[in-house]
Each structure stands twice: as C-alpha cells, then as structure tokens.
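Trainee: Following this line, the structures themselves.
Coordinate-derived values only; no laboratory data. This structure is a prediction, so every number in the text was calculated from the model and none was measured. Cβ atoms are built from the backbone, for glycine too; each structure is taken alone.
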Structure P
Amino acid sequence: MALSMRSRTWALRMMGCGLLLLSFGFAQAQPAGRVVELRTAYGTAFNVYQTGNDSAKRAVVLVHDRWGLNDSIMQWADRFAAEGYFALAVDLFDGRQALSGDWRAGDLLISQADPESSAANLRAAVRFLNRQSDRKIAVVGWGFGAIEALNITLLEPHAIISSVLFYGPPLTDPERLKPIRGPVLGIYSNRDTWAHPRLIDAFSWGMQQVRNSLSLIRTDAEPGFMDSSLDAYDEAESQRVMQRTLEFLDETLL
C-alpha cells in the first residue's frame, strides 16, 4: 500500500533523526533523546525519557504499557518528536521492566504499581511541560498506560487538551468521566478480552451521557497490534491507526 504524502514526509524526517523507519515500523536504533530525573510535589524522584524541541508549542506525555519504560516507548516518543512535538515518556515502574510479551512479569509490575505514585509522576510531568504557558499538551497511553492516561486526563482536565487511549479498559461511569474537558480518541481491538467490546460500548455511552467528545477506532487486529516487539504487531493496521492519531492531534492541538 502506498504511503500518503504525510507518511512519506514522516519517514524522511525519522531517517534524518537517525532512525530507520519503514511504514512506521522501527529497526533497532539508539534513542534520539535522553533520560532525565523529575520530582513530584512530594519530593519523590522518577525518570522520564525526553526528546524533541524543548520550545515546541505542542507536547505529548506518553504512558507505557506493562513492560515499563523500554526501548519501544522511547521509539514512540522519538516518532512524535520527529513530528514537531516535545515528548516525555514517563516511568511509572521505578525503573523496573518486563520483556515485551512476558505477560506474567508485566502483570506483576502492574500489581506492584502504586496508583497515587503514578498520578504524582504524571502530574509532575504535566507541570514540567506547563513551564511554557502557551504549550498545548496531549496524553497518549497503551494498555496499562491507557488507564493511567485517562486518570491524568481526569486529574488535570484544564492542562490536558486531548487524550489518546490504546486498548486499555476505560471507565464507564458518566459521573467519573464528567471532569474530562477535551476530546478523546480510543483505539480498541474487537478481539480484546480485557478492554472487551461491551466495555467499550459502555465507555462510549458514559461519555455521551456527559456530552464528552469521544472518537473510536475499533479494529479486528489483535490487542497489542501497535507494538512491533509483540507477535500481535500488525504493520498495516499500525500505520493506518497512527495516521489517524496524528490527524486527531493536529485537529485538537491547534
């Protein structure tokens, strides 16, 4: 399938950043950014992977899946940096990682994560980005990270302009969803048993009840289809969905 003009431009930009990209799939490459330490309002330290132009007017907070702050999430951050975003990928596991595809180890890391600590880390990342007062911020999360991305959207509704949720089970109670102010894009697999289709229907209904803006992409690809390190990776579907994600962010972070 031929790439669109925007897709070809993105590929050229990424190669200019020292990353080899083919149809949005990465070969192994050194990260273009760096890991830095931030502190929460409680004084606790955590790491973020920072990449892109620090003075960019648009920024994304990226929230990892159950594997932790690994090379895959750093490559996602570099993708957004190549599109002109300042990107922060936030570590919610205190440096712990699981091998991609090791679901038992990943589930263990989720069970060890402290929700209050995760919220504090994400709030600190948002504050860090808000040093530039005219910057517009979106949050993007995958799986476990989609749950946390929705949480920070609820906690910081005035700071988070828009949100992108990849195949993590969302909230469905309209009252709990009510604080959301900006548009949300949800990407879900019809084959998912965690964020299963009936749950997504309930999420959509809940968002409608409080007149929140929700766009859905529902696919027959396996959950995890965006992650090139997993067997479920679907290059064509990943490319299609990422194109729509970029369009959504362009539309909402004007």
Structure Q
Amino acid sequence: MSKTPRALRQNIFHKVPAAYGLIACAAGRTELAHEKILQVCRRQLFVKVRGQADVLIAGIPYISPYNVGSVLNPLLVQVMACGYFFNMNRGVPLIKKGGTLIVTHPCMDEFDPVQHPSYIEFFHRLLPETTDALELHRKYEKEFAQNPSYVHLYRKGNAYHGAHPFYMWYWGENGRQHLGQIIAVGTENTHVPQLLGWERADTLAEAIDMARGRQGRNANITLMHHPPMVMTDVALSADEGAKLLPEHGGASATKPSVAAKEHP
C-alpha cells in the first residue's frame, strides 16, 4: 500500500465495507422502545476507563462523517482529533486538563473542491490571520454563509454549506481550550500542523519524548484503540474528582460521575 498512488489507495479504503450488524430491535410505544435501544447503545459504545491520562495517543482514520468518498482534509483531521476523539466522553475527558494529545496522520494539504470548496478558503485565507473561534465567527462566518458561489454549489452541486468549515472549527474548540499540547506524527509537511497550532514529530517515539518533556518523565500514557464509535466513561478517585471542580481550578461545572465510587 505504501507504493500505491494516494488516489488509488483512498479509493481502495473507501470500498472496504463496514462490519456493521444489527445489535438490537425494539418495538412498541416510542419512549419505551427508545429507552431499550439507548440501553443497548450504551452497552455497545461506553468503555470504562480508570483515571485520566497525561498523554493520549490516537490514530486518525481516513474517514469521518464529512468526507464519504473524499479526502480527509486538514480541517476534518482537526475536528476528528479535537472534536470527536476529545469530546466523546461521559462528562470527564479521557485526558487531563493541560495534557498532551498525540495523533498520527500525514496531514496532507489536500481538499476536495467539489465537496469542500469553502474549506479551502477558510484554511488558507482565514487561519493564517487568526485561529480564535469567536473572531472567526464575528468577522467571517456571515461572509461565507452568504457567498453566492458557495450558496450555488450547496444548492445545485454536492458541496457542504459555505459556513460548514466554521462549525468544524467550533467543534474542536473545547479540545483546543482543554489541551496543553497537540503533536501530529508522520506529517508530510510542516505548514499544516503549524496552521492548526500543533507541533509535529517524525516518529511516535519522538512525539512521546516531546510529550514527556512537557508532562514529566512519569507521565501516564493512554493509547486509544478506536473502533468506529466509542464513548469513554472515566472513573476518578475522590482526589482526582475534587481537582476537576471550579474552586480547584478545574473546568467542570458539576461533580464527576459517582462511577469513581464503584471503581476505586
């Protein structure tokens, strides 16, 4: 596969069928049936984890909800890392405040002009000016939403809405505010991670050394083995939970789950 042209490799990946299957079937009154299905989804998706990590390692896949039959462009790599992978938890992030996220992805500077035309301008024109989500919203979102070309491509073509890249950036904001360091491993260039505000490393070993330089030599490292969907249920000790409360400098406005008591 390493010698296969990228376009062909991408085409092969997208032809691999998903291994999905029926996990439950419920019928009857809507609310009762819905709750039955939610119970099954919880059993399928929730993964219990003991304690938060100082360093989290995650491989970014070639596909996301927004690039079916297309390339995973830099903004979508960002939303997978700082949006989906970071935010898919039951109230307590898998990684500590100020922690290091290590992702593996080539971060190629490629965009699909048919599906993601406004992404190209957002990435190459706006991000060099500012990465501040509120500033981007205030100055540019309306311009992109009302751009006649983007409106036409959205209505008559196969393009996402002109404002769609803004919401991909907003979705990653929670992760960016929480994380202290993001390192991309194996990138084929330097400018994409730089525009995203990330560091880069050639190898995973190098990235781990960089993370330990920030988090300490005894940093707790977690590798996320990522199926199609996962939501972490992090159990904390009483001391760890207390540190998340606002009065102790934490970001959580509510107390962590009592799962910590069930899994000491």
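Trainee: Which of the displayed structures (P, Q) returns the greatest value of mean count of other Cβ atoms within 10 Å over residues 94-101 on calculation?
Mentor: Q
Trainee: Something else now. Can you tell which of P, Q yields 13.2 when Kirkwood radius over Cα pairs in Å, for residues 134-229 alone is derived from it?
Mentor: Only one of P, Q returns 13.2 for Kirkwood radius over Cα pairs in Å, for residues 134-229 alone, namely P.
Trainee: Figure out for me which of the structures P, Q the number 0.65 belongs to, where FRET efficiency 1/(1 + (r/R0)^6) of positions 38 and 70 (r between Cβ atoms, R0 = 35 Å, to 0.05) was derived from the coordinates.
Mentor: Matching structure: Q.
Trainee: Quick check on the output: 15 is relative contact order in percent (Cα under 8 Å, 6 or more apart), derived from one of P, Q. Which one produced it?
Mentor: Corresponding structure: P.
Trainee: Computing FRET efficiency 1/(1 + (r/R0)^6) of positions 62 and 150 (r between Cβ atoms, R0 = 30 Å, to 0.05) gives 0.70 for which of P, Q?
Mentor: Q
Trainee: Same structure again: Here mean count of other Cβ atoms within 10 Å over residues 102-109 was calculated and came to 21.0; which of the structures P, Q was it taken from?
Mentor: Value 21.0 for mean count of other Cβ atoms within 10 Å over residues 102-109 corresponds to Q out of P, Q.
Trainee: Can you tell which of P, Q yields 25.1 when mean count of other Cβ atoms within 10 Å over residues 142-149 is derived from it?
Mentor: Source structure: P.
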